[in-house]
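Pasting the structures here.
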Structure P
Amino acid sequence: MTTTSNCVAIVGASPKPDRYSHQAAVKYQAAGWTVWPINPLGEPVAGIPGFRSLGDIPGRPDIVCMYVNPTLGLSQLEAIVAANPQQLWLNPGADGEPLASAARARGLTVVEACTLVALGYGNPLTVAARFAGT
């Protein structure tokens, strides 16, 4: 894997425009990020080529942004650890147990907050502390 700055992998990214995961892909891209949508079929999201898994993305994500329930997210934990993101964002519905504790136990920096809100404050990598404890 190559390293590129400002890259986000969105696990559970939907091609449906009314879904928050789709809106996150659009907003990250508008903010200048490289976006890697991940969904079971590898479908594109908002014209952005999709991938079937974290193992398929062409680089190291700065953020892995989760939009799947925490039990399904837990099944992705090894792939998340292998991707070695700076931060793991667990959006509403993807946050909580068992994923949050398991990810922290593996040494990941976990942010349980809405990435769409965070993007309104700036770069999620630098504003994450604002959402600590949420």
Structure Q
Amino acid sequence: MKVTKFLHTAIPTMPYDETHDFYTRVMGMKMAPRPEIPGMPGAWLGADGVSDEPQVHIIGCEPTGETHDPIQVHYALQVESLDDAMRELDAEGVPYRLIDGLVGNLRQVFLRDPAGNQLELQEPRK
């Protein structure tokens, strides 16, 4: 698998309003474009507020407790091919969760590293 880009770090944020204020007012981060994600309020923030920069995604809800939960703290990496990445994960016996269509037409894979840290893999947007 080939990682091509660091995309974002995501953090659940309760209380949402105070966390949003901290990152925008105190830290000076700018709002980046974010699609509507059903059941998952939040904001995408970056240094300049553009969609192709690394971002902090704040999510205004509590994690569900699932093993591969997109609401839990995670970081996201772009890979050349999600299908190739899943084949490699399968070959290595690494469990993952494929989520298709939560954010537009995006396919995302959530998995955990050996230390238990959650990460997300996604392909370049088409």
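Only the coordinates and a few stated rules stand behind these numbers; no lab work does. All values derive from a computational prediction rather than experimental measurement.
With helix-only ellipticity at 222 nm (-39500 (n - 2.57) for each DSSP H run of 4 or more, over all residues; to 500) derived from the coordinates and found to be -3500, which of P, Q does the value describe? Checking each candidate, the match is Q. A value of 11.2, 33 was derived for Rg and Dmax of the Cα atoms in Å, for residues 11-66 alone; which structure in P, Q was it taken from? The read-out comes from structure Q. 1.06 is what came out when Cα Rg over 2.2 N^0.38 Å was calculated for one structure; which of P, Q is it? Label of the source structure: Q.
Name the one structure among P, Q that relative contact order in percent (Cα under 8 Å, 6 or more apart) of 28 was derived from. Only one of P, Q returns 28 for relative contact order in percent (Cα under 8 Å, 6 or more apart), namely Q.
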